[in-house]
Structure I
Amino acid sequence: MEEYLPEDEALLNARRLGEEVGAVPIGPAGGAALRFLTAVLDARTVVEIGSGCGVSGIWMLRGMRSDGVLTSVDLEVANQRLAKDAYAAAGFSPSRTRMIVGRALDVLPRLTDGAYDMVFCDAAKQEYPEYLTAALRLLRPGGVVAFDNALWHDRVADPARRDPETLAIREVGRLIRDDDRLVPMLLPVGDGLLCALKRA
């Protein structure tokens, strides 16, 4: 599954640099799923929480409309710098991205309600339930929210695992599954990609 759609040089370089600084970008299969989602949505506006040093952004930008803009929020300045370089190496104009350095829960309230086609979350796992609340405000009807690491290295399925990150990921999975405003789906790609469509 991970090798079905091989990554090109731009993605491989972004992944290598991300791993060198301790960021763990989404895997190739998860990235392909993000590209598919942005393409199906004909996405023009996407928010990304956690830059993955550019890996996830490249995948999503390749699925978005040619005039689409990716808003990337990351606490780490170095990660944002690497992401900018990765987008340039992949051939994207600086006008296609808006980079915001800061804690997601401080930045997201400043973004416009109902203005986004997709929100992708791949940052502090303990904050996943709060990211969901923010995403539901930011998404237009018919928009999609997606969470990476939804299986969390097989910990989510192990009831003995009670660490804060695992508990938060379980909680966001329950919240999405039980919310009648959402159409949920858990994809077993990479470390798990939890998706939900916001009903019109």
Structure II
Amino acid sequence: MNSAPRVRIVESADVSADATIGDGSSIWHLAQVREGVRMGENCIVGRGAYIGTGVEMGDNCKVQNYALVYEPAKLADGVFIGPAVVLTNDTYPRAINADGSLKSAHDWEPVGVTIERGASIGARATCVAPVTVGAWATVAAGAVVVKDVPAYALVAGVPARRIGWVGESGVPLVPGERETHWVCPATGDRYAESNGILTKEVA
């Protein structure tokens, strides 16, 4: 485990000696970080959160209190995981096999959730693996994501559906002067929509 002086791990946290924690990161009370985790710099893992075996996290990620990030999830730089979010890893969950025997780790193959750069998952949302949440997308609180989310999409509901677009500031976009153009009211950035895909325009 990286024991650089800029890493903060509180006494009640359970962090595997086999985890790699980047400089400037903080692991708070009662959080558990399993073996093989690779966490980037300046990450925050909140109280009671769980980071599963081999999970990969980029720099500047925030995992809020009591979130459950099950392996083999992959979080890019700048990902926000809200309180009590669940990233699942079992497509067909069962406690027992068909013959009644208790399932072991050898009886199923974990599948992961991938969250791309800058995306945010709201409180108590669930992402059902295998899904990918695109860069800068926002999943609303309480949503259940069962299919891939495009970059910059704002999704909500059960199951989650796109209800709008968001910019890199996280603020919902407003219509531009043309039907397929969108503008961020916070930054003035402009975006173009084509066939359900949003791209940021270069100034």
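Here, each number is a calculation from the coordinates, and none is a lab measurement. Since this is a predicted model, take the numbers as computed values, not measurements. Cβ atoms are built from the backbone, for glycine too; each structure is taken alone.
Compare relative contact order in percent (Cα under 8 Å, 6 or more apart) across structures I, II and report the one with the greatest value. Mind showing how you got there, number by number?
Working: I: 19; II: 10.
Biggest value here belongs to I.
One of I, II was used to calculate P(r) over Cα pairs in 10 Å bins from 0, in percent, giving 10, 39, 39, 12, 0; which?
Details: I: 10, 39, 39, 12, 0; II: 9, 33, 30, 19, 7, 1, 0.
Only one of I, II returns 10, 39, 39, 12, 0 for P(r) over Cα pairs in 10 Å bins from 0, in percent, namely I.
I, II: which one has helix-only ellipticity at 222 nm (-39500 (n - 2.57) for each DSSP H run of 4 or more, over all residues; to 500), as calculated, at 0? Write down the numbers at each step before the final one.
Working: I: -11500; II: 0.
Source structure: II.
Using the calculated result -0.32, -0.37, -0.82, -1.19 for log10 I(q)/I(0) by the Debye sum over Cα atoms at q = 0.14, 0.15, 0.23, 0.30 Å⁻¹, for residues 58-105 alone, pick out the matching structure from I, II. The partial results should precede the final answer.
Numbers: I: -0.32, -0.37, -0.82, -1.19; II: -0.49, -0.53, -0.84, -1.13.
It must be structure I, since only it matches.
Comparing distance in nm of label points 7 Å out along Cα→Cβ at positions 66 and 186 across structures I, II, which is largest?
On the way: I: 4.1; II: 2.6.
By distance in nm of label points 7 Å out along Cα→Cβ at positions 66 and 186, the leading structure of I, II is I.
Determine which structure produced the value 3.6 for distance in nm of label points 7 Å out along Cα→Cβ at positions 90 and 154, calculated from the coordinates; the candidates are I, II. Spell out each step's value before the answer.
Details: I: 3.0; II: 3.6.
Attributed to the structure labelled II.
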